[in-house]
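Scrolling down, you'll hit the structures one after another.
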Structure 1
């Protein structure tokens, strides 16, 4: 029972993180209080956009807010979305030729979100038993 409670506690902590962080980062795409998010957009991608990188980052912000909300209500789906999203962000950062430290951090967060997804699947199966 103690192990199961620890697993549940870890799951709850990861859920809080993957609800809060995407929503907070998403809202910050509109305020740039944490950073100027446009600097993280790969130059090749920026050149292909039909609008400014500022508009692009607002779209990214909306996606991140939605992803956080999905984690809140449908963690199995949301965790996978957040994991893949963070992986794509890390790949984008690597192709900028800069920000490798942030890319590594986002890759670790992607693995953490994947772990949250796996824990969610495990706990859902336990509930069915």
Structure 2
């Protein structure tokens, strides 16, 4: 097994997955879409090469949440597990809290803070971006 492999699962445990390889990026996303999908004001994600992601147990429910975006969730418990955007082919984002060790990826930024809830304070030293890192 790759030294960078991580494993994870949904809340009910019906889905188990593995990602074999180091994360490309990890961030806190404040966008409205993630807030709605997760029912939370912020979601922590790690980006991996898509071909390193495999489902070891269960079956993901794939939901086209907006044009060009597919989210992977557990059809039983509703856990948000993955995000794929056609504008970033070959990549998949995995929710950090679905990982067996959510502290494994190194968080590097806050993105989409233009949608941040006004009562949420960012008080760490990570870079803050109105939208994406490239904007």
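Computed from the coordinates by the stated procedures, all read-outs in this text should not be read as laboratory data. What you see is a predicted model; the values in this text were computed from it and never measured. Cβ atoms are built from the backbone, for glycine too; each structure is taken alone.
Quick notes on this structure:
- Looking at mean count of other Cβ atoms within 10 Å over residues 53-60 for structures 1, 2, the greatest value goes to 1.
- Among 1, 2, structure where distance in nm of label points 7 Å out along Cα→Cβ at positions 69 and 93 as derived comes to 0.7: 2
- Test item: Cα Rg over 2.2 N^0.38 Å calculated as 1.01, pick one of 1, 2: 2
- Distance in nm of label points 7 Å out along Cα→Cβ at positions 5 and 61 from the coordinates reads 2.9; which among 1, 2: 2
- Label whose coordinates, when helix-only ellipticity at 222 nm (-39500 (n - 2.57) for each DSSP H run of 4 or more, over all residues; to 500) is calculated, return -29000 (choices 1, 2): 1
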